[in-house]
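Structures given as structure tokens follow.
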Structure P
Amino acid sequence: MHRIELARRPDLMSARDLDGAVGREVRVHGAVQRIRRLSWGAFVVLRRHDGLLQCVVAAGVEAADLDALREGQYVRVTGEVRQASLKDASISPRNVEVHASSIECLLDPVEPLRIDLTKKVLDLHIDTNLDNRPVSLRHPVERARLRISEGLGRAFREYHSAQGFTEIRTPKICFAGAEGGANIFKVQYFDREAFLAQSPQFYKQMGVAVFERVFEVGPVFRAEPHQTSRHINEYTSLDLEMGFIDSFHDVMAMEIGYLRAAMGLLASEYAPELEMLEADLPEVPAALPSVRLEEAHEIAGSMSGQDFSGEPDLDPEEERLLCEHSLREWGSEFLFVTHFPSSKRPFYTMDDPERPGETLSFDLLFRGLEITTGGQRIHGYQEQAAKLMAFGLDPAGFESYLMAHRAGLPPHGGLAIGLERLTARILRVENIRLACMFPRDVKRLVP
């Protein structure tokens, strides 16, 4: 018998650790990203968990056969940390490098890499990129996009936890679709039919009576046969629901707070990725402009010469025009659009008592794309049962959902942010599949 002691492995050093270790011997590991051979040895750039690190390898270093060293190998390097002798913009902002005293090869790939990861930017057709995702994701730019996505999810958790929210986990196999309609995946659940969750909506509302404020970061599924740059069939939704609101404006204000916190976190802790991606973070004012759908149609119509009046939703061209208008006239890259018609919003959305046929709901537009949908929910049992019937649905089929209403729910509302869409717009990536690790669309089920 032997004991495993709690100890920090010396080769699990972060970039910050290395910056503070000048003059010390360290052990680091990684995959060989690229090699620049010179007469005296080579510069070897390692791809690590936290970015790229340059190692200086002199000829004759212990166990280092420079002729056998090649891209894609996994290695462990021991050496002294020194100030970088030659600043490499591609691995900025590294200020240090490791002067190797020994190199150990941990694994040699059985085949050459299918993609040239040494290029500054992958010049690939998107299908080639996605077909080879297990390899293409290793490129620093592809990795950096996912890091920004991770930062947005992290900020969502941290900000709402600080605001008194409780993180919950809701089922993804459900008895009914929260959004209704045909865009729902059916699954065989033993001896009955079930559905993949379009949203955690029902469970968020139930959670409001338990925790008052709840949030979740998780997958949702939409069986929409779209083949566009703005749709995927499984995406990550940043969901929240909050009780005891005065109006749906409270939900909108909470989103402003999150966005301000998220941009601050990205700027402070994800600067290397933002620099690599040449990303420009948006400013998020303490107050964002908001217009009703009717006014939004008028603005887009005046800019395009088209008549959008009476349309129940915004089309992609309107979203683009409205964002241009908001930035030009109000200095904001974000714009709330409110009061969508009852027929266009789910059955749990509260109608505006002062404007029959319109809902207390909103979308948030950002850089030409809708990234959020939210609003106030119906909290009274009779009102919710009546709305279900108005939508042609039998309340008896929503027994467990309505149980929460019969037992009593406080006035509440919430929202859902599409993580991939938000990431793509921050990075100005036109296809949201590039902001997803392994996207799923109507034609893609692997890798």
Structure Q
Amino acid sequence: MSIPQKAVDYCLSVLLQDVDKKIISEHIRYCSDDIKDTDKSIVQIVPSNFFNDDIFGTQGSMPVLPLQTIEDTPLLFGTPAIQRKGNNLIVHADIIASTFFLVTRYEEVIRRNVRDKYGRFPGKESLPYRANFIHRPIVEEYAAILLKWLRNIGLNVKEPSRNFSVLLTHDIDQICKYVRFSQPLRQVAKAFLGREPFSSIIESLLVPLGLKEDPYHPDKLLKLDRSSIHITDSCRNQSMFFFMSNGKEYKIHKKSVRNIIIKLHESGTVIGLHSSLHAGYNPELIGKEKSALEQACGFPILHNRHHYLLWREVEDGWALAKAGIKWDSTLGYADVAGFRLGVCHPIELFDPIRMEPFGIEEHPLIIMDVTLSSPNYMNLDKNQALKYCLQLADQVRKHKGEFVVLWHNNKFQCIPNNYHPDLYIALLDELSSS
């Protein structure tokens, strides 16, 4: 068996983010050989067959349901058996392979034939969903268990130094709702069909005249973000806005659009690229779209989120890296909220095919607005959605993670059956008071 050392080192860096590398190299072994006499205490993690040459990359490398558990945490590979041998712990729970499987999207490489109509891997097909732990960041749980094992052999290792934080992100799919004076006729039709309140007819007249702010205007969200969460030592928040540049939904070089972006940027808000649906299918276009956004706004763009969360194949990350994207927050499931990568803190992404890091820092997306409400996705009512959001937030707080949420600006209009403005405000209020 040839265990790829880069993969092992990567997983340990995810699990033991703040632990001295010398401690990791001297006191952790990932091998099946007997530990020879040593003056150092060791945590030996015995590999499962996951990385075996004839297993890795095949259907036989997939975890078998139902899963076993280690300290009440689902274990993808190995067994919960632990033996003490002198000052050493011999652990048969293969948390290295289990971590690798989740944080690299390995399942999506093996199951390439499983995709939704957009070409995305569905959350409800994922192992975390099928094994009922999508609501738990179990890689963070592995990290806590590994720290416990290290303390058990006498090492003084500390908890992660990071603090709980909230990242409020907004994808700007449409820059405005009312762009033409012809729209009152459309609003009349929508009002009679019950899709819009009758007040939208007047609104559609006032907005183009400059007498009322467009309901999609990003300023509304920015003010809400900055007023709803108190920035303290124990909880900080940040707003980010992602703009499209391919010209299909709005023209990025139009003065009014550029003014919005520049105003947000000058206020200290981070601006990122919202890679288009077309770029999701043709990743080589990401570089062109990034350049177009940079040209329009006049400053470098390093951040990205794909439209429709359409990072389809793991290896598409190389196109992001080539384009100069250093930061991404695409990797949440569209159809179910939760912990797609098993983590709730930023990690460097790693290609399980090339066994190389992409050079991209991923901030995993945990909640998207339409995921909660769509009949095709979770189909939750407002109370159910708030309860589930707070359950996920509690998990993130427990592990001192980053709670990343996505609310679209076009979900902040007051129309029938749209609970998202109220839900967002309620969620922010709960986060502020807890």
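Structures P, Q were shown, and distance in nm of label points 7 Å out along Cα→Cβ at positions 213 and 397 at 3.6 was computed from P. Consider the structures P, Q: one of them gives 22, 47, 25, 6, 0 for P(r) over Cα pairs in 20 Å bins from 0, in percent as calculated from the coordinates. Say which. Working through the options, I get structure P. Each of structures P, Q was scored by distance in nm of label points 7 Å out along Cα→Cβ at positions 245 and 293; the highest score is held by P. Comparison across structures P, Q (criterion: relative contact order in percent (Cα under 8 Å, 6 or more apart)) gives the highest value for Q.
Where does the value 0.95 come from, among P, Q, when FRET efficiency 1/(1 + (r/R0)^6) of positions 117 and 317 (r between Cβ atoms, R0 = 35 Å, to 0.05) is the thing being computed? Label of the originating structure: Q. Rank structures P, Q by mean count of other Cβ atoms within 10 Å over residues 389-396 and report only the one at the top, that is, the highest. When mean count of other Cβ atoms within 10 Å over residues 389-396 is computed for each of P, Q, structure Q gives the biggest number.
Any read-out appearing in this document is the output of simple, stated calculations on the displayed coordinates, not a laboratory observation. What you are looking at is a predicted structure, and each value in this text was computed from that prediction instead of being measured. Cβ atoms are built from the backbone, for glycine too; each structure is taken alone.
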